[in-house]
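Quick note: the coordinates plus some simple rules give every number you see, no bench work behind them. Owing to the predicted nature of the structure, the values given are computational and were not obtained by experimental measurement.
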Structure P
Amino acid sequence: MGDDAPIGTSEVFFAMLRRDVRVARRELPFFLVRTAMQPLLLMIVFGFLMPRMGVLQKGYTATLLPGVIALSLALSSVQSVALPMVAQFGFSKEIEDRLLAPIPTHLVALELIVAGTLQGVLAGLFVLPCGRLIMGAIPGLALSNLPHIVGVTVLGAATFSALGLLIGCAINPQQIGLMFSSIIGPMIFFGCTYYPWMALDKIPLMKYLVLVNPLVYVAEGMRGAITPDVPHMDPLVDAVVLVVLLGIFWHFGKRAFFKRAIS
């Protein structure tokens with residue numbers, strides 16, 4: 001091939017992805033602090049201190065660990081896409097450099113989701129061994145079903161990366177605090193991270209209201225993958241709902257991205 005041969009779309013896509021991975025690797029300590037601090041504090045308080053004080057049963061760690069892993073990968077994925085989007089469409093205008101790349105605009109958006117997914121998976125992989133070290137032996141912990149674990153992790157991270165694209169394109173920089181107070185906060189507390197969904201049988205209304213929360217399906221899917229003895233949703237239901245949510249978030253996130261890019 002000559003020097004003037006056109007650059008393929010896939011080459012540009014992976015070049016952009018390598019750039020984002022390189023930036024994330026350079027900022028790895030800050031990334032881990034940003035995404036893992038809250039999950040680690042939760043494990044220290046609810047998984048280490050309170051069981052040893054007798055406030056919580058020691059077996060509670062089997063319920064908590066999958067929820068904290070789900071929370072970590074969800075927060076990492078959504079923040080890794082939403083926060084840069086807010087900045088790049090706002091004061092930094094870095095998005096203009098991405099849009100000048102010789103690939104379709106929807107692939108620019110897709111690359112952001114792939115990069116966010118990778119960071120979400122990394123956050124989940126970081127928190128899992130930390131939870132084992134902090135909380136000690138986890139009753140019923142099963143890491144042998146690797147395909148199930150990987151599937152839930154990747155699908156959950158991709159879903160929340162797509163949600164991050166939608167959020168990042170929908171809000172202005174001055175509204176960034178609104179994302180955490182009105183979206184992320186309620187999502188955490190009603191996302192079945194601290195309790196299994198089946199435990200809400202005693203509160204039927206709440207049991208069905210929380211089903212609008214995508215974090216529920218990541219937490220329950222992770223629960224079924226690594227602590228299957230804890231009551232959990234049908235894994236097939238988790239997978240189907242996450243695939244549907246991924247498609248919905250991608251569709252509306254892509255439309256919002258186009259709209260902001262044009263404006």
Structure Q
Amino acid sequence: MSLLKVNDITHSYGSRSFFNWKDRSKKVLSGISFSIEEGTCLGLLGTSGAGKSTLGKVILGLERPQKGQILFQGHDIYTADKHTRQKIRRDLQAVFQDSYSSVNPRMTAERIIAEPLENYEKLTVAEQKRTIVELLERVGLSEEDLKKYPHQFSGGQLQRINIARAISLKPKMIVLDESVSSLDMVNQTLILELLRELKEDFGLSYFFITHDIKAAYSISDTLGVLEKGELVELYDSKNQFFTSEHPVVKKMRGSILAEHPRFRSIRTRVSHT
């Protein structure tokens with residue numbers, strides 16, 4: 001059984017014309033189906049407005065689709081009973097693009113990471129603090145950062161805190177919605193390396209939403225391409241992305257720039273397709 005199964009998801013947003021006040025509907029997702037196995041990462045590529053973040057919200061249970069089904073560990077997240085929904089919320093976490101808006105600016109790093117632990121675990125004060133210190137150290141920070149506030153961290157450091165919070169309950173899957181796109185190249189590389197390590201160490205599955213081909217390639221096992229709300233390509237192997245003849249994919253490949261020698265092998269492969 002797949003950890004996550006997305007079945008025929010279709011979703012629209014209603015809108016209203018200023019001039020004639022007629023309700024209109026804008027379809028943002030159309031017939032999306034795929035699955036993610038335990039311990040794997042599916043990278044979802046797409047340009048701005050393709051519907052990537054909306055799909056992420058649907059999978060997280062934040063936006064109910066008009067049609068289709070999201071099965072997590074075999075349970076429909078929108079029709080499951082209360083107990084099952086609580087378990088799903090524990091096992092399905094998220095890290096979003098904007099690390100600053102994802103946290104309460106009045107909370108210290110300790111309090112930010114403590115929130116899910118207090119909701120789901122029964123730890124003593126000492127046990128909780130020890131757990132939080134271990135989480136901070138696991139993401140490359142230290143006990144000295146416990147009492148710092150969000151404005152005292154860089155964007156990369158704060159994203160590490162968001163990741164620490166996401167793994168605090170030892171989830172089965174994390175939805176990563178453009179989680180490195182707002183970072184500079186150095187921090188992108190470091191965060192991606194951290195995510196790869198955590199995936200191996202904890203057996204995590206990822207749904208990695210991005211417009212960045214190089215980031216997706218570096219972390220994903222399989223790749224999908226979303227265009228105008230439709231899943232136009234889905235690859236069992238990420239390397240298939242470089243041989244696809246789909247016009248959208250060919251256009252994406254042509255946009256890759258090798259800013260760093262690390263990515264020149266990708267650029268060379270693209271030039272030969």
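Figure out for me which of the structures P, Q the number 7, 30, 33, 19, 8, 2, 0, 0 belongs to, where P(r) over Cα pairs in 10 Å bins from 0, in percent was derived from the coordinates.
P
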Candidates P, Q; helix-only ellipticity at 222 nm (-39500 (n - 2.57) for each DSSP H run of 4 or more, over all residues; to 500) computed = -11000; producing structure is Q
